[in-house]
1. When Cα Rg over 2.2 N^0.38 Å is calculated, the result is 0.96; to which of the structures I, II does this value belong?
2. Thinking of I, II, which structure, once distance in nm of label points 7 Å out along Cα→Cβ at positions 56 and 112 is computed, gives back 1.6?
3. A value of -11000 was derived for helix-only ellipticity at 222 nm (-39500 (n - 2.57) for each DSSP H run of 4 or more, over all residues; to 500); which structure in I, II was it taken from?
4. Assign the value 33, calculated as relative contact order in percent (Cα under 8 Å, 6 or more apart), to the correct structure from I, II.
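Read-outs: derived from the displayed coordinates by stated rules, not from any lab. On a predicted model such as this, the values are computed, not experimentally measured, just so you know. Cβ atoms are built from the backbone, for glycine too; each structure is taken alone.
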Structure I
Amino acid sequence: MKIEQLIGNEALLELKKSAFLCSRSIPATVVLKCYDWAIAQREAGHCIISGFHSQLEKDVLHFLLKGNQPIIIALARGLKVKIEPELIKPMAQGRILIISPFDVQVKRVTEQTAEIRNAMMIQLADEVTVGYASAGGKLENLLKTTDKTIHRLV
C-alpha cells in the first residue's frame, strides 16, 4: 500500500512511529486512559501516526499539538484543500505530515476507505497502540493481520 498524496515534512516517515487506533464507540472508562497515553507520548516526544478522525482521536490530537513532537495525520480520503488553523503553525515548524493513500477525487470517508487508511498506518508504523477495539469489530480483525507489537490501553 503506497502513499498517494502528502503535504508537510516527508522526513517524518523515516522516524520511529507508533500508530494510534481506536474503535469509534468506546467505554467511558477508556477515554482518560487514551488522554493519559497521549500526554505521555507528547512528553516523550514520540512520533504518532493516526487518522485523528473520531472524536476521541481528535482529542488525542489536541493533546499532542500542545507538545513539540512529530505527528503524521493519515486521511481516509484525498488530501484536504484547506489545512485546519491549528495545524498551520506546527506544519511550518516541520512537525506535521498529512498523508493519504487516495487521490484527490476521493472526497468522503467510508468504512472501506477507513480500513485502507488503517492498514496503511499499521504498515508504516513500528508499533501499534490501541485505545480500544470492539470485540469482533473491523479494527480487531485488522489487528490480527499484523505481527507488529500491539499495545492495548485496556
Structure II
Amino acid sequence: MLERIVCDRQMGDEPEIARVLTHDHLMQLMHMGRRVYLPDVVANYIARLVDATHPGPSAAAQGVKFGASPRAALALASAVRARALIQGRMNASFEDVEATAQPVLQHRLVLDYSARLQGTQASEIVRALLQDIPKQPRPVAAVLDLTPVS
C-alpha cells in the first residue's frame, strides 16, 4: 500500500480513500465511547500512572526529563473507553489500561540526556510503571494510623 502511494501520488492530487464509516455512524460510535463507564478505581489508576511518569519518587521513571501531561491522562481514559467498547463492554477495566498505556504514553515522555545515552527507551519506562504502580490504591488503614486514642 505504501509503495503504491509513493509511486502513484502526484503533487497536489489527494489519494482516494475508501469510506468505511458514514459520518453519522462515526458520531454514534464516538458518543457511545463517551458513555462507557470508567470506574473511579480505574480513573485513579490512570491518574497515578500518568503522575508516576514525572521525575520524582518512582524509580521506574528514572531518566525521564518531562513526564506525560494531564492531556495524556485524558487521552488514556478515552483509549481505555474505546477499547472496552471494541471488546463489547460498557465498562472499562484495568486490562484496558494495560493494553492502551504503551501506545498512549510512550511518545509523551521526554528522556534526559543520560537515559538516551544509555539507550533507555520510553516504552521500557512505561512497561516498568505498569509493573510498579499498584492497580488499586493502598487501603486507608495502610496510610493512616488508626490506633484508637485513649
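1. Working: I: 0.96; II: 1.39.
Structure of origin is I.
2. Numbers: I: 2.7; II: 1.6.
Among I, II, the structure yielding 1.6 for distance in nm of label points 7 Å out along Cα→Cβ at positions 56 and 112 is II.
3. Source structure: I.
4. On the way: I: 33; II: 25.
Derived from I, not from the others.
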